[in-house]
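Listed next: structures, encoded as structure tokens.
Just so it is clear, none of the values below were taken in a lab; they were calculated from the coordinates. None of these values were measured; they are calculated from a predicted model. Cβ atoms are built from the backbone, for glycine too; each structure is taken alone.
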Structure P
């Protein structure tokens, strides 16, 4: 890309040939348009009556979901501004678990309203300042209307979990799923004074197609996607004493190349006998500790398997390190590296360890741990697609329970808090001087995209519903929202539609930051994708192939791959 000098005709080459540049209003318009399209894709999937999307990847694998983060992750977005919206959806998913669709819709609405201000010649910096001040006020108003709760109040946690699952495929069985997800989180929660902390990684989620969603359950222990190593071992051990070993029960090979010269059969027998004795000693150390179940992170030699089976010990090998850590938390066992250090006090306990057949696979269940700090949720469903969506729903439920336990404040759902905050911001905006007031009012309009979309997706008249909602909220009914299932305006708190305050805070903060970032971009410089050799270069496959074909077809990185001197 070159620019002409003021005097003379010599071009100054600033950017690589093929680079494109969009400046000023064109760049802003292009970015905002891309972000609006992304928001439009997920908009119809918001709320309990939102639609699902069927996503087919390049391999032909099908995903059916209405989870915003999953939809945006599965579609291969290319536009750089649109990618930023995909990122906030992913971040919201990993941070708070829920609100992944709302955050994208809200960001898209902020940008759409910013575009109308740009068209009125309002400077981007003024829009950004107005948005940021309005976002700060929105968080303050949310804090004011939120209600403090007891972090481990099971009754409230059940309502929060059910609300998160109302929008999913599993809404009809949300009562049952909410019950065991709450149990799972309460089991692994750590209390520090008055505060709770939850590590979701302590909850292992295993899924298997077959049966119905109602066959899903929480297991007070760990499920391993593994088989028992030896057919002669017992398939069930009650009152299990569990040893966790992260060293191999086999003869380790020397680090350096070593040779043993054997000249007669007696020497070979002595060598094999010694190896046998070493393995027997390892097994004796395990059995001597009192263990009747062994979980080994590495391999178990055939001879060691034989001796363990003879002693009636159940053994499983090649267990992932993460699973071994979960087993330690669940059973109370200590992970041992050196078998000489394995004693009875290092063993964990469980009521039963059993190999069971789940569909066509055999899995090992470790159940009945007394105070497990790691548990397993086993999910079932009619088909693989259903089980995958159940897993996504349960992940959202686990995350919102965690959010409420760590930040014990709640607000109602159904667009109630958004409408309340929007009304408050409109009256506060009048105190602002200059054009920032316009930006703050547009922020309030953007917030109302949530109740507006909920009404649209429920087949209600969006404008009538929103005006009626505003009217009732101004009269002081702060928890009035849209009950999309009944198709009417009701008190969302009495309808048990409750959401964590931290989810709402995340939606407002993340969407505002992204909208401000995109509005401030006034120049997009995109490098050429393929960098072919300079025109007229000789030798090799230089300036093009015979017949005028360019050197390097699209997507091939500018030419044929380096043959490493083979030609």
Structure Q
């Protein structure tokens, strides 16, 4: 016997006149119960959970509008479709205010009834079937693509599809394809690492070629500087360590305020803040920053971590000077590194509307990624990718960044450009690395004397200048991790392997770290 498609309660004081509709629903394998008044319906809802309730608006005794809140008090999650002869706007507003889910106007026809049943009783099954079908088709398509020669645009498309499928499966964990998708992520990242290894030097040496992606030093030139010509206020947000999926959950909250134009660029290697973010603000590769602005380049081997991006404002000013862009007012540069300061800037953001260019760096997302490694409670709150996206959404809803953007949406003529310096990847596989005590501490890349790792898991840079990175010393080697690997020293190897497994890191080569969004906001 075919399983019931759902339990339906139909409440109407002329229920016998609706018998043909009820018979039709039963033939379609819905289990239909009936009540001829509001009192009986309320008692039935107390003892039985229904998947859908059709509720007559005008009944003898308790009206549908009076019955509705009592039903919702008992079972707030059961959808209620009100059936009414009255099309008055005031009635509809009252019904919506009392949390009606939909309404039909009498006389109802079979098509309306079946559509409502599909919407509220079978939409999940329909969505799951479609998602499963679409994913399996897409899985096969990507598997075929991995055997062909791929270009930057192909990888943008592949990455976007993987992210969208991951977010769709967040909604339907019962679908059972998470492991298949996870395996495909790993297969794609392995192929992408090989793609970067083969093409990265061409990207950075021939930046104007058609098949070459925009890289970090050209982000401001392409996406920011053209908007300064109008003279209107421009806000440039750089959200440290923001992945595409994290942007997409932020985008959902921002849709009532803005429309968006989204593009992607390739974060430079290593995908770490001292290199990638300085390159954005300077409009130069790290080796060129060191060469032309030695006072603004800080050696990672010999400096405190917090000083590595200490000159972003000065680098941006130099970029504007080189491009002969004269601002109407002094450049505002703000770095938000804690909640209290963020709330202060949120409260003051309207005053920056009088400025030509305001650049704001937001560090919260990077702090969340690193804190998850250090605090077990955060790993418990966000044990996997899906929960990490949920944590991002929760943070953003209550963040000063959201508050600032909502305020900016009220500023006439304002333009917002939002991007990141790099993303992050959930690291699941540790590999042994050899290096001395002065080697950098990052888990996804290492700079140090005679530092080495198996070339299956990392790129070994014989000469940093090949990647337009500063030479830090004659015997300093550079290695950058591929896929989801992270580096662990032989000393206490198993301890640190366990400690950092399943942590979000950056600095290496992966889709999540290197293919990053840049978004132009338009006020709705």
Structure R
């Protein structure tokens, strides 16, 4: 008997001008299975999913749902066919409750029976194993709770085919495990799930089959039980890739930054970073671990001059002069002091780069204030843009093309390349490999290690604990704005980091406890210098 697929794509082609995003792609999803779609950045994964969800329309090919050929010309068509997509960036209204977001836009009576809606949502949550309070406001929710609302919203609207784009990008390991339990439960109830992720260990843990795209073309679909990280990587890239992250021993470490009792308070009076004490050394990679919203953003922005410090002091230590106080100086004032800081923010397009500008103009954002005449120098930034494009193998039609049209991995290479070109003494990177493919990730790990070997103090926020433990010399753990531990990256255990990430610190913590944290941090530095010892904080 012939297999009837939940959804099947045959010879799907999509072009954007002269660029072929998808070239005669074939893809099939069985009923009641989890299919992972893999590929490097720019391989056409998201474009393909956008055609299934009605955002784009293919130039060629056919789509069948439950064996019947369909035309998906809008998201409404997709919803009507039982297809729902949860994007990386949630589409929720913060001031509304979960229940209100779930029913928003649905047809119905002018006066809704919200009690009945809440009952239906709770029944749905119980069926699949979701943990959700329908009456809670979105702005009070954690990232994982918001994601749950997005998934329940699709199921409430009748979705039987669910597309998840990078669902674990901002989740802790524990939250990711809970999500996978829910997905397995959904699969048991006959749902078909398409998962886009770059985390290969997750692919092997949760999927039934894996489909691979390369440069817009379909490569193959394999059974997960027959796959390995190495085999999947080779299919994605086309050649064998060395999956070992180098971690050279720190040499000639020099104190570069010191934070003493640094506190950052939001406009509504909440302490986002609370009494943080930290020393950063040139010649090391210092990792920052923590659940999303634990103070990582505030820590980096306070050092960069983008976040006001309400208490405490941040000092920079040059090679041949007295320390310079950076607390509450803006970016221009820090630069005027001669302090070379480079910052790769979490928000690539917006805070880091201007999407409508080309590579040359984005290079100029770093240098235009140095101009000495009314005419801007485009030649030097243009040469830098071309150099970065060639060295980092950035895929773009030309350096004159808007960076907003590049894939996520190529955008990140532009941003990292520009900041490294400033020859900084301190390089701060926030989620440098979030949402980018494994090959681009290893390129960036290599760049960070190069900077470390040049004596740069590298501060790196990464959500993947496995990468942190393999890349970093020391790892600082934040929880609720507090530094809950500083551990040696070479001896750290995932479980230990997980405990520190969820550890609560009381406001009345004694000076002796703070001193002990500082002492352990210094011990971790010594351990990083020698490559020995366990400097964990219990």
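Below is a table of values for the structure above.
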quantity	calculated
For 17, 16, 10 (semi-axes √(5λ) of the Cα gyration tensor in Å, for residues 132-187 alone, calculated) the corresponding structure among P, Q, R	R
Given 1.27 for Cα Rg over 2.2 N^0.38 Å, calculated: source structure among P, Q, R	P
Cα extents along the principal axes in Å, for residues 388-491 alone derived as 50, 33, 26 - corresponding label from P, Q, R	P
Distance in nm of label points 7 Å out along Cα→Cβ at positions 292 and 332 - highest-scoring structure of P, Q, R	R
With log10 I(q)/I(0) by the Debye sum over Cα atoms at q = 0.13, 0.17, 0.18 Å⁻¹, for residues 68-259 alone derived as -0.82, -1.18, -1.28, matching label from P, Q, R	R
If distance in nm of label points 7 Å out along Cα→Cβ at positions 108 and 348 is computed and equals 5.9, the structure in P, Q, R	Q
Percent of Cα pairs over 16 Å apart, for residues 212-267 alone - highest-scoring structure of P, Q, R	P
